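J.: Several structures are given next for inspection.
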Structure P
Amino acid sequence: MNTVDIDIGGTFTDCFVQFRGQVIAEKVETTHYDLAVCFLNAVKQVVERLGCPLAEFLGSVDTIRYSTTVAMNKLIERSGPPLGLITTAGFEDTIFIGKGSSQWADGSTVREQRNIARIRKPEPLIPRQRVVGVIERVDSMGRVVVPLDLDDARRKLQHLVDQGVQGFVVSLLWSFANPSHERAIKQLIREEYPEAYLGSMPVLLSSEVKPRANEYERTMTAIVDAYLHRSMKDELSTINAELIDAGYSGPLMMVHNTGGMAEVFKTAAIETYNGGPVAGLMGSRYVGSLYGWKNVIAADMGGTSFDLGLVVDGSTRTYDYRPVIDHWAVHATMLETKSIGAGGGSIAWINELLGKRLEVGPQSAGSMPGPVAYDQGGTEPTVTDADVVLGFIHPDTFHGGRKRLNRRRARSAIRDRIAEPLGIEVEEAATLIRRIVDAKMGDTIYKETALRGYDPREFVLFAFGGGGPLHACGFAERLGVRRIVTFPYSPVFCAFGASTMDVMHVYEKSRYLPLIARRTRKAGARAFFEDYDLFNGVVRELQEKAGHDVAGEGFAPEQIVFSLELDMKYGGQLNVKRVASPRMFLHSAEDVQALYAQFEREYSEAYSPLSVYRESGVEIENFILKATVPQPRVELPRFRLVGEDPDKALTGEREVLWEWGRGVEKTAIYSWDLLEPGNRIGGPAIIEAAHTTIAVPRGKVYHLDEYRHGIIDDLGQAVGRESPEERAAVTARTI
């Protein structure tokens, strides 16, 4: 199967290709003015290496998979279209009130949360003057209490049009239980502004985007989706048209933050948010399974950000509670990742307000102008500039030799902006920049592991992204991680991760069902839920939607694998736990008891056994159905192990300042392309690949295994002597 996987990041665009038995990785700079340009540039780089015409290549490709940060960028830049919100009269201020101070803190930094009284509410995506309330009311059971006043709605629509809106979001109270009023408003908009007219505007209904309870999260989900909709649609239309013109006739698949993917026309804009980091996490789970590693830290250091995800006991984690996009709590079944502003392009600066404290990030130089060493007009020193000054990156070999760096300008920028104001030497300033960014990444990993009850020493660290292998030993040092793994496709790992994903759609519906009635003196023993048809009807409704969508992508019903999850809680408690249901349908009391047993086990693990309170009853709040169509996995090539001697790959030596105060050290330089599986290199050493650099400090040993994965262990550790389980996993696949 011939496939192309593209991941567009803030600084670079990554490409991972499987073509006629070859695996090729390429990387180009992101063109923010038109993402179709860097998309095609990445493909053209691959075609150049293959030596075949572009049309012939694209004509032979079966699938193109795409992940992008454009959704994240649009929210950061606040560059979406002006929208209008139509809600129930009397609830116009819901999105501005939020949920008290906790909403103010959504998406804020840890430092900001320490002084929550000073946090300002984020600027709303829809200002108050573009929010209107219409006369109508539906109750919590879906019964119409006040009919929709169409004349009132028509006047409110005209007010929004006069305000210059370019799209409508309709989110009424309890519309997930009865969407008839939302649909009537959409029909009214279509009648007033027909699609054939130039003034036609998109309309998104909260009951269609995410039919879930809790009006704040449901409304914000619809608003974020609408805010991203037009820019995503325009971008994808341009890319799709360019691909068709160039000779491609297959599907364009979008990576979703759910851990799956779907065709463009079956994708909601909000599902693309953070797709790249999620793809990297899925790729980490897949590679970990090849070795039998169940606990993996997926650490992606790119040009703009540091993205982190965890594989725990062989599984990825979804947000159980309050997933946040930018500054907004939303309803979204997203895989949990963490992102901070720490990358190769992160800018070093002096914080005058904190007594001239040196800071690194979160601002980034991006790809334009980029680090000062790029010679593209940048003036602010970055992490990459520090790496160049210290000798970790050679100016002539960066980016496969296609971009020559200016070490002199990088040094001058650090001297003028950092060293002289602090009264220190340039090399000391560069060392501090590197140490600070490594500490930020290490602290982030610590918070996501140790502070969640996991021991980071029980995890294997996967270091990827262009900067990951260069900084991995630095940020892993404080964690006690036993093993670091780098990859031949580390710089494009998120693009690689897309090749390990399945087609998947997620469907959600809020429906309150009492699984176990609350125990009272009058009731006596607990009463188990008996209306199986009600439970099964919700599941079948979601399955019908899934069947329709998957059929539209060309798959047969028998190819779908369904899994059901339920949001459940004890009566009277606030904490909701998402549980993997052991039964797709309920047919007996035994099925109900099996579901309850699963809930009690997972709830007690999450909140402690002391929180279990059977007497209060158990409630189901939401149904989440996942419809998966398994896809062929990438087949990683394996190679015969040869000797340990790496001398054939030795290209020379250069002076590298590993640590301030210890002086420069003559460091062996190796070419990754010339290394052979089985080779071992003791630190200090630098290994240069086309799009990344691997730093092996003193006390560490690097060895290349049969997948050409680079494994870094402590010098005293038995390098390459995996556990019997790990070796058995690899051996089984070799056979």
Structure Q
Amino acid sequence: MNPNLSDWDDDLPPEPEEAYQDLLRALRRKSGFGLFFVQCTPGEADNLIVKLPQEIPQKKIEVLRLVEAIDNLYQPVAEFVKDKQVDILLIKGLEYSLFKYEKRSFGEITEGQFSNLTSVPHILNHLNQQRERFRDDFPISFVFLLRSFSINYFIHRAPDFFDWRSAVFELPTTPEVVEQESNRLLLEGDYKEYLKLSPEQKIEKILEIQELLTEKHQPEDQKPPLLFELGNLLYAAKEYEAAIASYDEALKIKTDYHEAWYNRGYALRNLGRNEEAIASYDKALEFNPKKHEAWNNRGNALGKLGRNEEAIASYDEALNIKPDYHEAWYNRGIALDNLGRNEEAITSFDQALKIKLGLHEAWNNRGIALGKLGRNEEAIASYDEALKIKPDKHETWNNRGNALRKLGRNEEAIASYDEALKIKPDDDEAWYNRGNALENLGRNEEAIASFDQALEIKPDNDEIWNSRGNALKNLGRNEEAIVSYDEALKIKAYYHEAWNNRGIALRKLGRNEEAIVSYDEALKIKADYYESWNNRGIALDNLGHNEEAIVSYNQALKFKPDYYQAWYNRGIALNKLGHNEEAIASFDEALKFKSDDHEAWYNRGNALCTLGRNQEAIASYDQALKFKLDYYQSWYNRGYALGTLGRNQEAIASYDQALKFKPDYHEAWYNRGNALGKLGRNQEAIASYNQALKFKPDYHEAWYNRGYALGRLGLHEAAIASYEQALKFKPDDHEA
């Protein structure tokens, strides 16, 4: 028995012509209000708009084209049909009103998922509520020309309006239309153009491609390019996971599709999945080893993983293929810079700039590399070139400020940071660096204000808290400084600089024991931190633990043998222990590394003086005064050494210099008096003692020697009165 072929045919979808004829019959028969829904492609919709008036000339047919999202259809229809005879109104473009309220990610847009919406687009809510007004006010057959996903919207989210439908027609797509639409979309495919599309336009494009991919007449070999374009659209919409899924579908069908492997790598890199991106670029290069862009982007992914040597090799491959590929020269420069190969990085940036002089990024990064080499003048020139091309690049203004600051040109640096902040007021780095420049100028209050601005933007930046603490410390606000360092250490407990600076602030408050604990924390983190060993020594010295202080200074010098401050401080500690020969040797080491250190020359002189080597001591004081002429202590001790050698006239001249710079220096007045007395100039000696007593009335030695000078002049009553003053302040002075 033969099968019933007619029954079999009844289950098949209608042929395109059959469905079209059904639509014509329904529209011819219908008079007055009616709702017709026609599922078709945009191209088929345009064909219907042309054909229907020709097929049904007895009816007046108009077209309402919607080109943007609307929330109200009643009003546009009322205005459109006003003063017109309209029997049939074709409405195209209602999808735009659905796109506007589509809140899910682009990657989820499929026909099946449109039925799962939890919210109702405003236009559908409006149609549900206004269906009676449409029926009562418009005796018209409304024909909605819609894509399949839009029909699902009506079914699930405008059921009241949809229930009044007269008919729903699905116009099957012919193989010719499928091919035509596919070719159109492929020809229109342009990533740069995709970037210009609004979100609604992107959704529309995505849906067009998805519908074509599900068409039964779509040849399998035509799907990969459509899936590729779909991936590119999703990439443009920053839907990278969905883009990868689309490229994967294309690659299932066409495994050697190198463009899909390449773009897939791009999407993976944007997700931070760099290992997978490299594998994808490798597949692209397997099928097209001459694709220089793939070598370049492979290098970028390797760079993100810190594999800079491999990245450079990848860039070199790109440049072997395309020597004038400025992007690869630029990226190669970055990788070299990351490896500390700054000279080579500069050469690479120069190559990029030979090819594309206006590449501001290359000028900027060239400046960074120059700065790392200490070539800050050249770095500034490079930043200036970058800013000529792109004056609104806040990072470049910031980098320029850093280079100026390194040159000590802090005022100019601040001006540069201010430019960065005009462009980006919330640039925490510019506020931070500006604060450092202000601190360098001693403008600590302003520096703190700048650091506070940075901390408003980035409160978890340990370096800003540390620098803020330094500025407070500079102002003597050590308690507040400690609070600031503590904030830095909450964020980064192993921040050795903050522990060290905290120790300095504690030491300045006289809290030396706590300071030592803080230095010890710094040294747990960085055992070779010579500054902390030195500062620890100072705190121990302040506590009178001179032997331990010397051990600490020795540790500092173990890690930095040319650290003159540690040699100097070691000398002071040795001097306090009476180890004057060793102290002198320590000061000599300090002076090897800083020959203009007046304090080292001065204290060396003191040690020599203690050893009775007064001539050498005077030479040492002379060196101190060569570098600091107003160093009154050196003038005073020089005078004392001269006096010890019996060179009283020179001693007086030296005391006079001390008093020139410190007129209230009572010891200088006193010893000047002694030198005058030794020369028999008792009247002048008395005048000198009087000056000493003016500034220190309880200075018993001055009262005693004054009495002695008065006695030498035969003024015994006055002498006795002077001795009595000496005894008043020192009753056990047997000589008085």
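Any read-out appearing in this document is the output of simple, stated calculations on the displayed coordinates, not a laboratory observation. Nothing here was measured: the structure is a model prediction, and the numbers come from that model.
J.: Output the label of whichever structure in P, Q has the greatest value of mean projected area of the Cα convex hull in nm².
T.: Between P, Q, the highest calculated value is found for Q.
J.: Out of P, Q, choose the structure whose coordinates give Cα extents along the principal axes in Å, for residues 305-496 alone equal to 48, 41, 32 when calculated.
T.: Only one of P, Q returns 48, 41, 32 for Cα extents along the principal axes in Å, for residues 305-496 alone, namely P.
J.: Let me ask something else. Quick one: helix-only ellipticity at 222 nm (-39500 (n - 2.57) for each DSSP H run of 4 or more, over all residues; to 500) came out at -22500 when computed from one of P, Q, so which one is it?
T.: Q
J.: Name the one structure among P, Q that relative contact order in percent (Cα under 8 Å, 6 or more apart) of 11 was derived from.
T.: Checking each candidate, the match is P.
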